[in-house]
Structure P
Amino acid sequence: MEIKILGSGCKNCCTLEENARKAVEEKGLKATFEKVTDFKSIANYGVMRTPGLVVDEKVISSGKVLSVEEIKEKLNA
C-alpha cells in the first residue's frame with residue numbers, strides 16, 4: 001500500500017500523516033508513506049484544498065484532517 005500526504009508541510013498535513021501512520025499500524029497493514037509538497041503535483045490529483053490523503057493513487061480526502069478511526073474506515077473500503 002502506498003500512502004501520500006498532499007500539502008505544504010503545515011501542522012494539518014503533519015497531523016494527517018501521524019493519523020494515517022497510526023491507522024495503518026492499528027490495522028496491521030504495511031504501507032509506504034510519501035509527502036507531496038509540489039502544488040502542481042497536488043493539483044494533478046484534483047486536490048485544491050490541503051491536506052490531501054491518497055491511498056494507492058486514489059484520493060481519499062482533501063481539505064480536512066481525518067481522524068485515525070476515519071482513516072481506518074476508509075482503508076476498509
Structure Q
Amino acid sequence: MRDHQRLKKLFALLTLALCWVVKVGQWLNEVKPLAIKAHGRLAKSIFRYGFDHLRHICLNLDQPQQQQGFQMAMRFLSCT
C-alpha cells in the first residue's frame with residue numbers, strides 16, 4: 001500500500017472496468033429493458049446487468065457463441 005504508482009494503476013484499471021460494465025449494462029438495457037418492480041425500481045441495477053453479462057461471456061469462452069460475444073464486447077469497449 002506504500003507504492004503510489006501501483007495504487008494509481010490499480011485505481012485506473014478499476015475505473016476502466018467500472019465504466020465498461022456500466023456502459024454494457026446501459027446498452028443491454030436499451031436492447032432488452034430490465035423489468036420494473038411494483039415499487040418503481042429496476043429488478044437489477046444497470047451495473048449488475050452489465051457485470052453479469054460480461055462475467056457470463058468470460059466464464060464460457062470455450063463456447064463459440066461466447067467467443068463472438070467477447071469479441072463484440074471488446075469492440076464495444078474500444079468505442080468508449
Structure R
Amino acid sequence: MWIDQDLCTGDGLCTDHAPPVFTLLEDGIAYVQERGRVLNDPGGASSLATVPPGLTGDVVHAADDCPGECIFIELD
C-alpha cells in the first residue's frame with residue numbers, strides 16, 4: 001500500500017481509520033508508516049508499506065473514505 005502525496009488533501013481520515021499505518025507530517029500530507037518508520041519517498045518504491053495483520057479492513061475503509069482517492073492498495 002502507498003499514498004500518492006500529490007492527490008492527498010490532508011484531511012487525516014486515514015489516520016482515524018488506521019493510526020498505526022498512516023500519519024500526517026508537518027507538511028499536512030498523509031504518509032504510510034511501517035513499524036513506526038515513516039516511508040516518505042513520495043511516489044517512490046521505498047514508500048510501499050506492508051499492511052500489518054489485522055489492519056487490512058481498516059486500510060480498505062481508509063482508502064474508500066479518502067476524499068483525495070490517494071491511497072493505493074496492491075495485492076500480492
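Upon calculation of helix-only ellipticity at 222 nm (-39500 (n - 2.57) for each DSSP H run of 4 or more, over all residues; to 500) from the atomic coordinates, which of the structures P, Q, R produces -24500? Working through the options, I get structure Q. Computing log10 I(q)/I(0) by the Debye sum over Cα atoms at q = 0.18 Å⁻¹, for residues 13-52 alone gives -0.43 for which of P, Q, R? Answer by label: R.
For the read-out distance in nm of label points 7 Å out along Cα→Cβ at positions 37 and 61, a value of 2.3 was computed from one structure; give its label from P, Q, R. It must be structure P, since only it matches.
A short reminder: the numbers here are calculations on the coordinates, not readings from a lab. Every value quoted in this text rests on a predicted model; they were computed, and no experiment measured them. Cβ atoms are built from the backbone, for glycine too; each structure is taken alone.
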